[in-house]
Structure I
Amino acid sequence: MMIFDSHAHYDDAQFDTDREALLASLPLKGVKKIVNIGCDLPSSQRSITLAKQYDNIYAAVGFHPENLSDVSEEALEEIRLLSRHPKVCAIGEIGLDYYYDEFAPEVQRHWFQKQLQLAWEEQKPIIVHSREAAQDTFDLIAQSKVRHGVIHCFSSSAQMAKEYVKMGFYIGIGGVITYKNAKKLVEVVQEIPLERILIETDCPYMAPVPNRGKRNDSSNLVYVVEKIAQIKGVSPEEVAAKTFQNAENMYFGKF
């Protein structure tokens, strides 16, 4: 079984004690490709550093809606330059998060729109974070020219998932799908085609059952694969193979 972890944060401090050993072990566990995601300028730079060090790791660069303290036009130009590195395959994670009130919604929307435009200009897919802001996120993407990317850690309705799929987007499914209270996400997986699903850890966060509450890593994606296979009525091998190809298509296919 070959696995593509479409969304990870291995630059996080939780991996400082064993990062090298862990990353070296993952290909032996079937994890063949990983995209490490930037949340601001420093983490975007760290993601590229990891991508340079490991053949199977790629990077995404951008400003997360909770990490806008240092965002500016100049900082976005630095993101633009970073995005041109040969191992950078996406702009992200970008989007809206209304759960916290550190940054006003209008500020978040401004920088989200700026990064959508940057992604279009640089011909890169987007990795979208949306929390408590489903309609605004959808509307801003629909108003943009970008039609390639993934809605990461999807938490909205099956109907909205289907609308994203119609626009050309993928839906990111992670450890939450294994939780007992994930009925809405189970419906999403039921309603959208396997051809539009990516699997992701968001590690070190969101570990699936049976490791919920522990530090997450890409080896836990076998549990996500098994759950999706159960929902779809297909084999885990088919889910792993299809989601691997989906991630290849999204990150490295024609924009």
Structure II
Amino acid sequence: MHIKIFIILIATASIVSCGKDKTTPTPLVNVPKVKTETNLTSGLSYNYTYDSQGRVIKVTKPSTNYEEYVYTPTLATFAEYSAAGVLQYRKYYELNSQGLAIKLTYDDPIYLTTYTYNSDKQPLKTTNYQNGVITGTTDYYYTNKLLDSAVNKSPNNLNSTTYAYEYYDNIENTFSEKNFGRLNWGELSSKAIKKFSLKDYIAGVFYPNTYYTISYVYELDAQNRISKTTSTLVRTSGTTVNSSLVTYY
């Protein structure tokens, strides 16, 4: 496990106007781009490829499946393929005038997700729908432009999951959305995450069996980029430690 907990939050749960003159994000040529991420326990790697604007266009996975991304000024299309090149599924992200994703649709039209952002272009709220009915929401809360917590709620607000974050003051986050070329997402934090925790509530009552924390320790390369992450997951069933190596273009 690693900092992709940020990405999972936006992708599974996650106020700007939707202008007529839509443009692609400004190229980030000086931003370090992740090339590979290798789990030291399994030896499996993710490999990332980018276009001239620094946007991710292909991700090769340990399963030998791969992802491809295609962009227009108003749309980012995600596709998952098998190792043989057979399409598995697609997702379509509608972009606003700032190049941020505001709506997610699928080939199956019954599913829909919307995204809103604060004035700092950070995710503010995600709403998931099925057949036009809300199935869940996630709200994001910030302190000094750092994501400090998020709350995922069921439609009746009885069940919820809360996420809490702590950060290193002196380590920059080179695992951010822009470092992975996901320029259609807002940034959650400029600092590297130090600790993450998750709590589930059933009918408003804390459910301890699923509670866990993840603590992160980093090694930096000569350019002060994160080159190794070690995460320690602690839950009632025990402790798990994982390490990953990271390379950059």
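Please treat every number below as a calculation from the coordinates, not as lab data. Just so we're clear, the structure is a prediction, and the values are computed from it rather than from any experiment. Cβ atoms are built from the backbone, for glycine too; each structure is taken alone.
With distance in nm of label points 7 Å out along Cα→Cβ at positions 138 and 162 as the yardstick, tell me which of I, II scores highest. Largest calculated value belongs to II. Of the structures labelled I, II, which one yields 43, 27, 17 when Cα extents along the principal axes in Å, for residues 106-169 alone is computed from its coordinates? Source structure for this number: II. Computing FRET efficiency 1/(1 + (r/R0)^6) of positions 42 and 226 (r between Cβ atoms, R0 = 41 Å, to 0.05) gives 1.00 for which of I, II? Label of the source structure: II.
Supply the structure label, taken from I, II, corresponding to semi-axes √(5λ) of the Cα gyration tensor in Å with the calculated value 26, 25, 19. The correct label is II. I, II: which one has helix-only ellipticity at 222 nm (-39500 (n - 2.57) for each DSSP H run of 4 or more, over all residues; to 500), as calculated, at -13000? Corresponding structure: I.
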